[in-house]
Structure P
Amino acid sequence: MLAHILVYGAVSTSTILLISLGFSLTFGLTGVANFAHAAFYLASGYVLWLLLNSVGLPYAVAVVVTIALLALAGALLYRVVIAPVRGIVLSEVIATFALGIAILEFFRYLGFVTYEYRLPVFHRGQIAVLGRPIDYQRISIVVVAVLVTVGLWWFTQRTNTGRALRAVSQDEQTALTLGIRSEWAATVSVALSGALAAVAAITILPLGVMSINTGYTAILIALAATVLGGIESLWGLVAGSAILGFTQTTTGVYLGEEWAVMVYLVAIVFMLAWRPSGLFGRTHLLEERV
């Protein structure tokens, strides 16, 4: 039983982390809670499916095109929807939430609700880890999560663009005096968020059937991990994902899978009541925004 929790807890942690990275990135760098992130996640799966089955592109090409399209969609989201209301927190939430719902329900209207919409796995087969069988796709989720997290840390800490984005998030007025345009930085961060949503979808969705409910679950996961780990902290998000992942797996083993989703709801309510800035967040920044 312990081996099962360790192996599948790591997979669950990686799944939560991949889904949450784009949402947390936008929140941390721009202060905008992009509730359309989950819709972008599901849209990535449908776009890839259409490119493979309707357009007939090779898999590798379709993946690259999907990521590029979602990055472009993220940039357009900021310019068209978020920029006009930026700084008005309630309007930001309403605008992105409404757009996310509209995208999800639009896919329902188009008929993307049957069991035929599946994405191909990276590689078929399975191996034993700690004596537990695990398929290669789940191993791929762990590997991709590690690579993307490390890559994102390197980008934000070691590149000029990443430093510029962090500068704007820490002190926008000072960044402006140094010639860093806040609108450019925000556009880049939301575009990167869209690309991360596509990477997550391409890696995770092959494990099951795509459905509209997947989008609604994804925003719950992203919100829980971000609230638990801390708004401004990448490694806090990793820790929050690990806590949720292993708790969810343990809950599923001992209480049943139907109780696993309650972990996200309990985490959100508990952290907002106990420590609104999250485990690794900086409380004073949150208080300033409120």
Structure Q
Amino acid sequence: MQVHSFLHSDTQTYTHVLADIQQQVCAIIDPVLDFDAKSGHTSNTSIDEVIAFVREQDWQLNYIIETHAHADHLSAATHVKETLGGQLVIGKYITEVQKVFKQIFNFDTSFRTDASQFDVLTDNGDTLQLGDIVITVMYVPGHTQADMAYVAADDEKTVVFVGDTIFAPDVGTARCDFPGGDAKTLYHSIQKLLALPEDTMMYLCHDYPSKGRKHCPTTTVAAQKLSNIHVKDGINEAEFVQMREQRDAKLEMPRLIIPAVQVNIDAGQLPKQEDNGVRYLKVPLNVL
């Protein structure tokens, strides 16, 4: 098993490539589309570096995995699939997120809320086979209703891709104030992750390093239990929930939440062109 991580510096997001190098197959996890909010321009520059890397290795892409419908970056899943193929994977409870945001954005009846935009819908305990790597799905709601972590194991090691559920120890944990989020639920989801063997490598979706520390895509279960500022050993559920709810009440909305969510719940597809050949995103006023 190999994992290669690519930092998208604008959104501080990591896209990971998980590979069985013997079988020459791989998965891309949480691909990012470049988006300039000031001009409305999109670009594939960053994700094309990941695609070029996969091609250089001569790996076959089997899966494009979204840990959840991200609120801080637009997904490049559509471009990856069109370029390299592969099945687009997301947790089955994305349907609940689609229903909530269909109302918020007032999408018409053509917008599907059955997750049929995706190829594979996963639930807790499901497995995906990637060469000799077994990827086991762990349902970890709280940040949103649909978050999944993906535990990848072969004969050599076990790693887990945690999405936004937990961050580096000096950063803490995900916010829970989006529609469908819940701090108590997140606490229990994190405990599931922390129950993995202590040497399990955690691959983060984001890193927002404290002053003096460089970006890093990984941490370990042991490090989280020892020093995560929000949820280390000794912090109980009530303390966590109080901290999380007080903290979330003061947070601003992510700068890309409005374009990101409406694209990501539609499997990374940009809105259809209108009769003038231009695509448009909607901005709900005084809602979020």
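Quick rundown of the values:
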{"quantity": "Structure responsible for 17.5, with mean count of other Cβ atoms within 10 Å over residues 17-24 calculated and labels P, Q on offer", "calculated": "Q"}
{"quantity": "Distance in nm of label points 7 Å out along Cα→Cβ at positions 169 and 185 - highest-scoring structure of P, Q", "calculated": "Q"}
{"quantity": "Label whose coordinates, when FRET efficiency 1/(1 + (r/R0)^6) of positions 57 and 161 (r between Cβ atoms, R0 = 30 Å, to 0.05) is calculated, return 0.55 (choices P, Q)", "calculated": "P"}
{"quantity": "Origin of the value 4.1, where distance in nm of label points 7 Å out along Cα→Cβ at positions 209 and 233 was derived from one of P, Q", "calculated": "P"}
{"quantity": "Distance in nm of label points 7 Å out along Cα→Cβ at positions 177 and 217 derived as 5.0 - corresponding label from P, Q", "calculated": "P"}
{"quantity": "Of the structures P, Q, the one that -7500 was derived from, the read-out being helix-only ellipticity at 222 nm (-39500 (n - 2.57) for each DSSP H run of 4 or more, over all residues; to 500)", "calculated": "Q"}
{"quantity": "Relative contact order in percent (Cα under 8 Å, 6 or more apart) - structure with the largest value, from P, Q", "calculated": "P"}
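Only the coordinates and a few stated rules stand behind these numbers; no lab work does. Being a predicted model, the structure only gives us computed values, none of them experimental. Cβ atoms are built from the backbone, for glycine too; each structure is taken alone.
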